[in-house]
Structure P
Amino acid sequence: MRRTRRTRLITAALAVGMGLPLGLLSAAPTSAHGHGHGRSHGGPMAFQPIEGSAYDRMSADWSEPLVAPQGFRQKLVADETVLDIYGGGTDDLTDMNTVNETGRQAGRYLYRTHEVSSNGAVSVVDLKTGEAKVIAQRADWRRLDGVRWTPWGSLLVTEETNGGRVFELFLDRRDRTEVTRIEERRQLGILRHEGIDVLPDGTVFVIDELNGGSVYKFVPTRRGDLSEGRLHALKINGLSDAAQKWNPETYGEKTGAFTWVPLDKEQVLSDADAASDAVNATEFGRPEDVEVIGDTLYVANTSENRVVAVNLRKNVLSAFVQAGVNAPVEDRAAGITGFKSPDNLAQGPDGRLWIVEDNYASDIWVAGRDRDRDGAADSTELFASLKDPGAEVSGIYFGKDPKTLFFSVQHPDKPLADGTWKITRRR
């Protein structure tokens, strides 16, 4: 996930022109659709939303990285004082996180990607002992980003770069900190990969992280074997070929029924973006992460300031969270908190969607359920905000403990602080 510092501010005049409620530009609301600052109905992670972003609390001298609700404790998992992979003042760029979700000692080992430009690495932290080590590293790995545990017990990691690839890491069944084999999975497309998710039946979802990127589904011939199958791209029905293209002025029109269009099996091995262009698949504004919850695939579209919901049962796409609709609009210059540049997604313990921004202060939001079934979250609440002015939060993830959220702090101003933390609701 690339650090972005957009300077365009949405003003009250623009809000009026767009027909947005002026209340969305008032001081730091933490929820929309009329919800106030009451206690969130978040199950094991229930919280009182914080008042706003950490604009006035920025400092590189911190003991805890987040402004967070009362009743939560932040604890370091591992930073560069524990494992310094690259040394010499070079950030490890700790990124996405996952644990061994199934099998023996499930939940004990936390796997992390490191988003450096070359000589990329995957590391593991033993959550029982605190020991950390590199389990895989290659000179040709570039900007390793996404990481997922598969239902059959391997790891999928992705490269967020031009010509990016997906790799499958097979682990020793007796020692989940040892990699026995690595396979490149070109069948999942050569793309600017970031987020990745896997269904129990073996279906894999990926994205192309750029303005004009598409959303993809890989259907394997056999569950658990990613060497054979077919990649598909999402295409919204009823739009002209021109309307399928990325346009920052018209992305809001990209909702409704869609079709998964099969792509040329040979072309995806070298350029899946070109393969999706050949069928005029729908283009979005920097789709970055994906998260499946139930029958819905959520996609964070950073340049659109929205998260879309892809109903996998009905094949309908809707705007689930969107700044100016069911989330506040940010005006940093005026000190107004808002929803901007959504980046990483996570399924919360009660099934709600957690969202972190690729933005100054890197706010963490929680989207409410869609109880009225209009395709949009009924509320958005602000859980936390990052204090370090040079950093961003990435890799939000819930493992086996429903009261613990893992997250990474990337490229902070604080020395040797690039690493992984957890925030836990007190028992």
Structure Q
Amino acid sequence: RAYAILNPKVDDYPEKMLCGAGVVFKFVQGFIKKYGEFYKINTGWEKWLLDMTGLATLSDLVPLLGENRVISYYGMKVLKKSPRPGLQKLLAKMKIEQKYLTEDDIGFMVTPRLNAASRMDDPMKAYELLSTDDEVKAGIIADHLSKINDDRKTMVASIMREVNKKLSARGGSAYGGENLDNLHEVIVIGNPEWRVGVLGLVAGKISNEHKKPVFVWGKDENDLIRGSCRSDGSVSLVELMTETREFFLEFGGHEFAGGFSVHNDKIHFLEEALSISYSKVKHNVEKNEVIYDIKSDLDVVNMKNWREIEKMAPFGLANPKPIFLFENVKIENIKKFGKNGSGEHLEITFSNNGKNKVKAISFFSNSESFKIPLAVDKKVNLLATFDLSRFRGKEELRLRIVDIL
């Protein structure tokens, strides 16, 4: 029997969306407040745990509002000077200067390597990295996590190639043509051979590309169909799965991400069932609506405005970076870049009719990634956020592309 159950969702607690580490941190706060003097724990000692609490809060995609915003804000401050050898070795491996660490570095660089432990190996590896005081051990684990994260990327890329073939086949036969917009309102796709641990990443990629809720499944070591789901924001996944609960053995998650297991004999009917439920619980959002915060021109892209925007950081779920709409800007140059000449990323230079040239980047993209064809000298509408690069110690203010219309 449990001595006590800590649940932030009880009626009288104001912050309902703490992540697991946030709940543990609140327990530590309460313990020190009540027993700190007895155990000779200095008041305020728990603030040095905010590096891990902040890391978890930013990684777990909980809304950065209320207490979560405070945890992530001060968590970033502690992360920038955290003495943990494992964190320092991992950042050094990625050539990230710790004092300039950002929430983007956490989301795109640090978290994927920590998650690679559970996706590809043993989750305890991530714990050992963050808890060890041994610098040699920390370096070895950091190298290992980076290696299996590369393996994870290769695996996800392979699955995505298979996904694209499957969806093209659906668009070509079952839906009367090559128009993938004719897919069901909810996409369900899977293969018994796909590794369950990476399916959340696959679901996220498909959802981003097709702007639909996506459920991706594989089979675990017990021959059970398990998977992950991601929402495009048009529906709460928990509401959607609750509406279709008879198909699931288990399910859980939150509005934007979740996990599930399914009866073997029902998996092939799940897509249609979810699509029917979708019509009942979907949010009334116009999918083709262009969403931005500020309409301006490229003259606003300067360090003064970047510093003002950074006062609202850290950014994340429910506190996104401000999106700027730059209308009728001219494409001056298009080039590919990437690790070891891979060319997997895109850099485009824009201008106001040849004046005030600004670089903009889009990771894991190419000229065909957008709704319209791109060409030098073409005028387009650009949706983008501010982005400060410190690559190889050189500061460069640029834009990060959200979309090109």
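Quick note: the coordinates plus some simple rules give every number you see, no bench work behind them. From a predicted model like this one, the values you see are computed outputs, not experimental measurements. Cβ atoms are built from the backbone, for glycine too; each structure is taken alone.
Values computed for the structure shown
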item	result
Structure (P, Q) behind the derived value 22.8, 73 of Rg and Dmax of the Cα atoms in Å	Q
Value 23.4, calculated as mean count of other Cβ atoms within 10 Å over residues 107-114, assigned to which of P, Q	P
Identity of the structure behind -1000 (criterion: helix-only ellipticity at 222 nm (-39500 (n - 2.57) for each DSSP H run of 4 or more, over all residues; to 500), calculated), options P, Q	P
Value 1.10, calculated as Cα Rg over 2.2 N^0.38 Å, for residues 75-274 alone, assigned to which of P, Q	P
For 1.1 (distance in nm of label points 7 Å out along Cα→Cβ at positions 163 and 203, calculated) the corresponding structure among P, Q	Q
Structure responsible for 9, with relative contact order in percent (Cα under 8 Å, 6 or more apart) calculated and labels P, Q on offer	Q
Structure from which 0.85 was derived, FRET efficiency 1/(1 + (r/R0)^6) of positions 99 and 227 (r between Cβ atoms, R0 = 35 Å, to 0.05), options P, Q	P
